[in-house]
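None of the figures in this text is laboratory data; all of them are computed from the coordinates on show. A quick note: this is a predicted structure, and the numbers were derived from the prediction, not measured. Cβ atoms are built from the backbone, for glycine too; each structure is taken alone.
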Structure 1
Amino acid sequence: MNLIIGFFIKLILFADNLFEKNMRIFKSFLFIVLIPFVTNAQQKMLTVEDAVLKQRSTLGPDKLNQLSWIPGTNVFAWIVKINGKEVILREDAKTLKIDTVLGIDKFKESLHSANPDAAYVEKFPAITWIDEQTFRVYNEHYYYHYHIQTNIINALARTNKDGEDMEFEPTLNRVAYTINNNVFVADKTGLITDVEKQLSDGSIIKKELISTYGGMGIVNGKAVARNEFGINKGLFWSAKGNKLAYYQMNEALVSDYSMLNLDNKPASAKTIKYPMAGNKSQLVKVFVQDFSKSRQFEVQTGALNENYYTNVSWSPEEEYIFIAVVNREQNEMKFNEYDGTTGGFIRTLFTETNTKYVEPEKPAVFVPNHPSQFLWFSKRDGFNHLYLYDTRGKLIKQVTKGKFDVTELLGFDKSGNTAFYIAASENGLERKVYSVDLTTGKTITLTLNPGVHSAILSDDGSYFIDTYSNTTMPRRITLMDRTGGELSVLVNSQNPISNYQPCGLKLFSITSTDKKAQLNCRMFYPPQFDSTKKYPVLVYLYGGPHAQLITNSWLGGADMWLYYMAQQGFVVFTLDNRGSMNRGLEFENVTFRKLGTIEREDQIAGAEFLKHQRYVDSTRMGIFGWSFGGFMSIGMMTRTNEFKVGVAGGPVIDWSMYEIMYTERYMDKPQENKDGYDDANLMNYDKNLKGKLLIIHGTSDDVVVWQHSLNYIKKCVEDGVQVDYFVYPGHKHNVLGKDRVHLMQKVADYFKQNL
């Protein structure tokens with residue numbers, strides 16, 4: 001019997017003097033874990049349930065919940081659990097003094113007194129800080145202000161129980177939301193105005209016409225363009241809260257698509273609008289409700305076409321509204337300025353074109369104390385960089401330069417002369433924090449430790465909180481000053497899976513077959529790896545745009561299920577082929593008009609690399625991917641001879657059946673690129689299948705509709721090709737929740753049984 005030596009640590013009680021006397025001790029033991037030291041340590045094995053459900057909780061690196069800066073201060077706050085109950089803590093970045101703000105019991109009593117019908121909460125809702133004494137929360141259809149010192153809670157705005165897409169406006173304390181595709185605005189007294197009842201000429205739609213209006217394919221206040229171009233909402237408050245811009249989408253000409261509703265007896269059809277490539281698209285307009293003048297107007301975009309109206313932003317004084325207008329061909333973007341009072345077109349500030357495609361994804365960001373200047377993201381020089389413009393359309397300067405992509409703008413200092421941002425390394429594996437002087441262009445690297453960094457900036461730019469990880473550091477959170485000086489360590493996480501059998505991990509690169517690119521790779525090795533033995537291989541891939549699977553972060557950026565599969569005895573390999581993100585425009589758009597071709601060549605290079613490793617059993621190689629990765633998996637199984645087993649989830653089979661906005665960007669219309677669509681169509685290669693293939697699909701998938709895999713199965717039956725097939729009733733594009741454990745167990749078992 002193994003000897004177990006227990007180390008027991010008494011729980012540290014919290015009191016104000018303890019924070020001052022033992023500040024650093026508190027931070028070191030912020031997350032106390034009692035781990036018995038066992039002579040057979042690291043012998044535990046993950047289960048699929050562990051890997052799926054615990055990778056972001058008990059088996060994930062330590063973190064600080066709801067970590068955020070308090071506006072107008074250099075104080076930040078976060079939430080911890082003490083004796084099983086949540087407590088808000090706060091620290092002054094200048095003095096490093098920590099104090100206890102509020103416990104959950106006191107908060108929930110106040111919340112319940114404000115709304116006796118509300119259920120008691122056992123954890124803090126999402127907190128938005130207003131100042132050091134006040135924060136805002138949303139609970140059961142109400143927005144509240146909570147004042148810490150007085151323990152008083154006040155309702156700010158009341159929404160409808162059926163409200164969706166809520167956007168709170170903090171200046172005048174109003175909330176905009178949608179119900180049944182119409183836009184509403186409310187304050188603490190309830191509904192202010194039904195925006196959709198007022199037209200651009202000020203007339204009112206008769207109430208009885210509302211349902212007819214909404215029934216003609218008109219959708220208001222929702223995200224448009226299938227969430228492409230960075231569009232993730234449809235409601236846009238102006239800076240002072242006097243005006244609300246919103247999308248109006250006309251889908252009347254978009255094809256109806258029937259989906260099966262299995263909840264009814266008998267099953268019934270549910271109709272959605274699905275714009276397939278080459279067909280009719282949405283018609284989108286932008287409207288503005290001006291509350292100061294009780295009127296509404298349409299922004300004069302010339303919207304009787306199939307253009308995309310993206311990246312909506314307001315000027316700081318609400319005088320102007322800016323919209324990036326992309327043509328349906330997606331090879332031209334005009335950044336337009338419109339009158340914020342009338343909606344009239346003023347000017348095109350600048351135009352961007354590309355022979356392949358343009359893709360604006362972030363709105364203009366205005367510079368503090370310089371209301372006529374804004375920063376704009378663009379890939380015009382081949383990499384995603386920041387450009388400084390004035391509101392007349394004059395390019396003041398290109399702010400960042402180099403063979404790297406800027407991934408995020410964090411904010412500015414108090415003067416607005418310095419901007420802070422995050423950029424990828426040239427090979428795409430790392431992210432670091434930088435500052436740049438907008439006048440001189442001087443750039444400073446603020447985080448030097450290797451890995452993937454993220455950051456939140458204090459209100460005036462004096463401090464930032466840096467969170468990073470790499471393949472050996474699970475997570476480290478530090479308080480930094482604006483020069484990159486480390487002031488204190490908030491979290492230094494230990495390995496959360498140290499008690500489990502360890503797998504080897506290696507990040508490296510290989511050269512593409514045509515010698516034109518270096519391709520990042522990640523490899524997990526089984527426990528007790530022996531290079532003289534032969535192991536089966538699992539290749540996990542995605543391969544499409546807007547994804548990067550490999551980074552110098554904890555587990556190399558991998559899902560913990562891949563680590564589980566390595567524990568099961570597989571060498572687990574991933575390669576980010578050309579077409580993936582954060583390596584520059586040429587690396588991404590080389591796949592234009594021929595999706596699946598370059599990507600497949602790069603994955604073949606990865607397979608060839610594997611076959612040359614003496615520890616790889618090349619007769620036992622499997623491949624797995626979802627969505628674009630499902631498309632790639634089937635393509636690799638039927639257009640190469642590299643793999644014995646494949647699993648494809650939610651796969652695109654025929655790109656002419658996928659959505660307009662995405663597909664036409666990368667493939668043009670089917671009518672314009674017949675050869676490209678035919679070459680990518682997996683229906684043409686089913687007879688080539690030699691190994692075992694499992695296809696998985698959700699019956700309610702509204703992204704890659706179920707018809708893709710059903711048509712493929714039908715073709716396989718016609719051609720006498722045997723494939724395995726499994727559906728998840730009621731699930732959409734991915735299988736989430738507890739059912740995901742079932743999914744990943746099924747995939748794991750399929751590879752174990754067949755490899």
Structure 2
Amino acid sequence: MSKPKNRPKKQRRTLRIFLCLLLVAMLAAGGAGFAFISNTLKGLPAISDLEPKPSATSFLYDCNGKAFAPLHAEENRIPISIKRVPKHVREAFVAIEDERFYDHIGVDIRGIVRAAVNILTGRQFQGGSTITQQLARGAFLTPKRRLDRKIQEAILAIEMERRYTKDEILGMYLNQIPFGNGAYGIQAASQLYFGKNVEDLTLAEGALLAGMVQSPATYDPYAHPQAARQRQAAVLRLMAKNDFISEEEQQKAVTQPLMFKPIKKNEIELGAYFADYVLQQLLAKYSPEVVYESGLQVYTTMDPAIQKAAEKALPKVLDPVFPIKKGQDYPEAAAVVMDPKTGCLKAVVGGRTHDAWLQQNRVVQSKRQPGSAFKPVMVYTAAVEKGYTPATVVDDAPAKWPQVSGPAWAPENYDRKFMGLLTLREAIERSRNVVAVKVLDSIGVESGADCAERLGITTLVRTLRKGRSDLNLSAGLGGVTDGVTPLDMTVAYGVFANGGVRQDPISILKVVDRNGNILEEHKSKGTPAIKPQTAWIMTDMMKGTISKPWGTGTRANIGRPAAGKTGTTSDWVDAWFCGYTPDLVGVVWMGYDKDKTMEKNRVTGGTYPASIWKEIMSEAHKGIPVRDFPVPGDIVTGVTVCAKSGKLPGPACPAEALRQEVFVRGTDPVETCDVHVLVDVCADNPTQLAGPFCFSRITKGFIVRPVPFTPLEDGRKPMDADQEVPQQVCELHNPQPEENHQDSIEPQVQP
């Protein structure tokens with residue numbers, strides 16, 4: 001009887017143990033659940049900061065306010081307001097991604113349960129996320145597919161639905177989602193695939209973009225056009241099913257042809273080098289994250305018409321003669337145009353091809369020898385400031401300067417000839433090297449260097465470096481240590497066009513953040529560099545380079561007032577044309593990236609660079625009224641001078657030597673020419689002075705050279721040397737000595 005009594009006790013003990021174990025298990029499960037929930041909630045972002053802040057593409061705008069270059073990292077995103085998205089585009093996304101979007105509270109319970117079961121059972125994951133959940137996941141969470149992330153996603157979605165309207169959520173979603181090929185957000189996708197803004201999307205186009213969201217790679221219309229159209233058709237069917245569109249609209253959209261915009265490697269169709277220059281400046285001030293991801297609006301000075309003219313001019317002039325062939329070396333070129341009144345850059349072309357961001361920009365990065373284009377900058381402007389005039393005469397004759405070591409330096413002209421007595425005007429027009437060296441020697445190289453730096457040259461070397469500096473006479477011919485950039489030369493020549501005031505170059509007018517705050521703004525601040533009278537005199541002299549038949553830059557003639565200077569370095573390595581009008585200043589450089597001669601084609605500044613300059617400036621000045629350079633005060637015009645002395649004409653000055661000249665008041669001549677003289681020569685021997693027995697005489701005009709010259713070893717003399725006063729007296733008519741006279745009388749024959 002005892003066994004039956006003990007059995008209930010044993011069962012009760014077993015039940016107690018089971019209940020204890022169950023309680024322990026429940027407590028353990030509760031603790032684990034609490035820990036799971038706690039960890040899940042810890043991973044949530046602050047509830048007070050639930051507005052997504054996706055990266056945004058920054059944009060560069062031209063001077064007309066039109067975007068021409070996007071700046072972005074991996075994500076090209078252009079945020080827009082939901083108000084800009086057409087109704088049929090919004091409905092396309094709702095139909096394919098979340099047809100109950102306007103009815104739920106942020107989550108679809110059936111979708112969440114299905115997703116949780118799939119994760120727990122290890123089945124292939126099937127999505128059940130609403131648009132709000134997708135937004136929460138993309139904006140705040142990791143892409144890992146885990147149960148805790150689904151819970152976080154749901155909590156965030158519900159909270160976002162409490163804070164924002166459905167349209168606000170849909171707008172944030174459409175700005176967030178990826179569309180492949182680097183496009184994020186509906187506006188970037190619209191521009192990438194169809195080349196239009198989102199408000200211009202058709203029903204068919206909007207449906208195709210909506211269909212891409214599930215898998216942009218799978219439904220890429222470029223890589224998989226058939227799959228993309230099938231997915232588009234599915235979107236349109238769902239739109240009709242949900243009464244967003246009629247069946248007739250569905251059928252019409254399904255059969256509508258789609259015109260896709262070709263994807264280019266280079267996103268910039270115009271102004272790539274200009275964009276590089278601006279980007280370089282932005283990255284020097286802001287972090288890459290700010291530049292590429294914060295949605296900056298950068299308003300630049302680029303003029304699309306002038307930029308286009310510059311980009312067309314280089315291939316038009318150069319390609320027929322110097323074709324670009326892969327794997328072969330070819331001469332490069334660069335061009336820059338600036339408004340001299342403001343310093344605003346209008347066009348920048350840093351090379352003949354552009355393949356990648358921030359590649360070599362020869363306008364700002366290449367320092368090259370400027371050749372004779374440097375003469376106005378370092379020599380003649382400084383000379384005019386010191387009282388030289390266009391009529392000042394310098395002898396283009398052989399000359400030598402001793403060197404610290406080695407033989408004396410004897411500069412040569414381009415044609416290896418010497419023209420003799422020349423005015424500064426003629427020396428500039430004909431680009432005579434010897435005259436420039438003599439003038440620089442007269443005014444002092446430091447004065448020339450000071451002037452060049454005032455004009456805007458930033459690369460001069462004043463202290464000795466490896467035994468040399470730019471404080472030497474060869475610098476006046478463009479032989480500078482580090483070279484100069486086309487941009488510096490543009491600034492320098494802009495001073496002449498702007499009446500002596502230097503404007504430093506400006507490419508960025510204003511930078512605005514995505515909230516409309518102005519981060520920086522630039523305005524022109526001119527710096528007086530030279531006297532306005534000096535600038536005008538230099539301009540008047542450099543006009544002849546283009547307009548005179550013998551000028552070195554005649555190919556740059558655009559049929560309106562313009563001035564400029566050619567530049568060609570030794571061995572045809574670099575060729576320049578620097579020129580300007582009252583409205584624009586432009587510089588063109590040409591040469592190989594590695595010093596290599598262009599002798600085969602005899603490339604000088606007056607050939608291809610001058611032709612490129614003409615092409616650009618002719619187009620750039622369309623619509624600009626023709627006007628001449630304004631004349632400042634204290635300028636005296638119409639003064640007749642002798643071109644061999646620079647003084648007032650004397651009685652011996654021939655008509656062909658007379659010129660009409662201009663002066664700064666006070667520098668106009670008051671003395672009479674003493675270079676031309678009248679001398680009697682023998683009529684029978686006019687190359688010699690008349691002797692006492694020359695009864696037939698004529699009076700001829702000659703020149704008296706102020707400073708004698710020494711012919712070179714090869715016998716070369718100035719071209720006007722034969723006009724000098726003869727040094728020899730005629731002996732043709734001198735009587736013979738008496739004894740010789742007697743001997744010369746033939747004996748008379750007697751009859």
> Of structures 1, 2, which gives -11000 when helix-only ellipticity at 222 nm (-39500 (n - 2.57) for each DSSP H run of 4 or more, over all residues; to 500) is computed from the coordinates?
Replying inline: 2
> To which of 1, 2 does the computed value 40, 37, 27 (semi-axes √(5λ) of the Cα gyration tensor in Å) belong?
Replying inline: 1
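Quick check: 3.9 is what I get for distance in nm of label points 7 Å out along Cα→Cβ at positions 69 and 229, calculated from one of 1, 2. Which structure matches?
Going label by label, the one that fits is 2.
In terms of mean count of other Cβ atoms within 10 Å over residues 445-452, which of structures 1, 2 is highest?
The maximum falls on structure 2.
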> So distance in nm of label points 7 Å out along Cα→Cβ at positions 597 and 653, computed for just one structure, reads 2.4; which one of 1, 2 is that?
Replying inline: 1
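If mean count of other Cβ atoms within 10 Å over residues 461-468 comes out at 21.1 when worked out from the coordinates, which of 1, 2 was used?
1
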